[in-house]
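Structures for review follow.
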Structure P
Amino acid sequence: MGKHLHNRVNRRELKERLRRSNEPRITLSYYKYVQLADPQQFRDELYVMYQNLGVLGRIYVAGEGVNAQISVPASGFEAFKAAMDEIPFFRNLRLNIAVDDDGKSFFTLIIKVRDKIVADGIDDPAFDPSQTGIHLDAEAWNRLSESPDTIVVDMRNHYESEVGHFESAITPDVATFREELPLVADMLADRKDKNILMYCTGGIRCEKASAYLKYRGFDNVFQLEGGIIEYARQVQAKSLKNKFLGKNFVFDERLGERIGPDVIAHCHQCGRPADSHTNCANDYCHILFIQCDECREKYEGCCSDKCRDFRQLPAEAQKERAKTEVFSGSSFGKGVYKAFRKSAHSLSAKESRIV
């Protein structure tokens, strides 16, 4: 059944369709930890449902549940919610609706079956992911975060926290969640008597992270309900103090949504204040990095002179030279963005260019 339940249209054409479209869309995310006996069957059924509803986005399905980042036509939002409620374990599900949304977040529908909806590296059968920390709303989070007995920990990757994080938060220099879990537990091993407040984008990583810290012997573990997205919504609705600085990195075409007015990051090419991520316009590199408007114009959306000049070559010449050329993306790889970041900072300090 599922072998044809995939998009079969060219990605560039889909992107162009979305760019030209004036249809209002709502970007949102959700997750649900639930035991699925047949993830593939559920994946196929979900694909048919979402395709009929005009949903676009990226969804992961596993035996432990569902993790989704999607956009829905505004005109069909009520129909979408009604269809979700037809699935028993989705009833009363919290939908994290984007706070800074132009409706251009996704251009296709992708649903993949994975071993886990969040790769955690945990294989101990004694670990119980249901034993999570205490959930805090925005008001309780602000109050407890001001206590001298509290430690705030960012459970996201370094490229996320670089552009935005909570005041006084610990922001581990990690590239993956599975790398961060044991690192945070070891880092805080001598402070198990403190209040540990954890946060992430929409809450899904903290569900596991808070349970993991409790598994490692921490008692006073808390997590931000709904993550940064829900926090921003509550702060605005209740006129609370916003303790989040900068941007919230998101995993869609936007690559970020503004939460606070502060720009806390810097362009990886010139060092000016900037917090807009971009993927190098050279498709054979495509590394993710921070670029200011001036450098975007100078390098034509590329991470270096090399990539800019390569991109100007005819397509066939690019294809042939790409067999031997090494770019930032192919050198460092998608998961080792921090190596590029450190290299870029070093070069910009010398007023040099990225190679």
Structure Q
Amino acid sequence: MKKTLIALAAVAATGAAFAQSSVTLFGIVDLNIRNVRQGGDNLTSMSQDGIASSRLGFRGVEDLGGGMSAGFWLEGALNPDTGTAGGLNFQRRSTVSLMGGFGEVRLGRDYVPTFWNHTVFDPFGTNGVGNSLNTYTVLGSGSGTNVRANNMISYFTPNLSGFGAQISYAFKETTAANDANEYAGFRVTYAAGPLSVALASASEGSTVQTQSHKRTNIAGSYDFGVAKLMAQYTQGKFGASKVNHYLIGATAPVGPGNLKASYVRSDYNAAAGDNDASQIAVGYDYNLSKRTALYGTFSRISNKNAGTFGLSPNAAAVTPGGSSTGFEFGVRHSF
């Protein structure tokens, strides 16, 4: 009887421990039919990631008591049009965290602070033919931290009356004077009611010794109810080379979905190749449910001077000063 009671107590204790932990499987599958006209080509293909990046991931949290918890996040990219694991090495994100009243300390591969403003304040979320980064180039040689960085430690403050901040540093882990993965940056945010603003700045590594890409961006949005307006400005520098990148955009609830539009302009100085370009994009997401949506997006890039930006790497190259036009219709399902 005593052994039975001990066994039951052990089982109960184990159940209590499990109750304080959770692991979640999640993902997104996004596929579309895309048509792009550029460089004299008219290319129709099945593409992906029109309004969200396809992915498969696992995340979990454990309650450590005393207001503290530990968590992990493993997320890899998918190529659903071919069924291949386009990144199930978890290169989208692979982190472990300690969280509490002090905020969060996060270690591993993750988004860098300077990328967040690009994607949060873009009506198209830096996805598909409407992606605001279609005309933005990280200046310098071999920078690997435009979106994510390896070997990074980040600190996120708790929400302080609407204010928050992220500070991140990525170790280069080599003896070279500079490294493509090296990164040091921060982001400060304020969000209260309909207003949201953010400022970020960083030094991003390159393979050119003693030089790095400097990026600073400021962005904001205001939700009027009938529409949310967005704007962002980014300046990138690498030595004498400089690019100024602008976006204005909006989203508006229309019927069961959202109407989206944006205008983007990138101005490069002569040292950066004078590769100027602008982009207009419009789209509509039709929500069939909370997890499934149909969507359509149209975009056009107009290059100036030596600009050769295009919407498809598989079509013929855009001639300097030429244009690229594309549209896509697809479905996104999240789980």
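Some notes on this structure:
- Given 1.3 for distance in nm of label points 7 Å out along Cα→Cβ at positions 138 and 266, calculated: source structure among P, Q: Q
- Label whose coordinates, when Cα Rg over 2.2 N^0.38 Å is calculated, return 1.03 (choices P, Q): P
- Read-out mean count of other Cβ atoms within 10 Å over residues 26-33, computed value 21.5, structure in P, Q: P
- Structure responsible for 3.4, with distance in nm of label points 7 Å out along Cα→Cβ at positions 42 and 274 calculated and labels P, Q on offer: Q
- Structure with the greatest value (metric FRET efficiency 1/(1 + (r/R0)^6) of positions 34 and 282 (r between Cβ atoms, R0 = 30 Å, to 0.05), set P, Q): Q
- Here helix-only ellipticity at 222 nm (-39500 (n - 2.57) for each DSSP H run of 4 or more, over all residues; to 500) was derived from just one of the structures P, Q, and that gives -9500; the source is P.
Values in this text are rule-based calculations from the coordinates and carry no lab data. What you are looking at is a predicted structure, and each value in this text was computed from that prediction instead of being measured. Cβ atoms are built from the backbone, for glycine too; each structure is taken alone.
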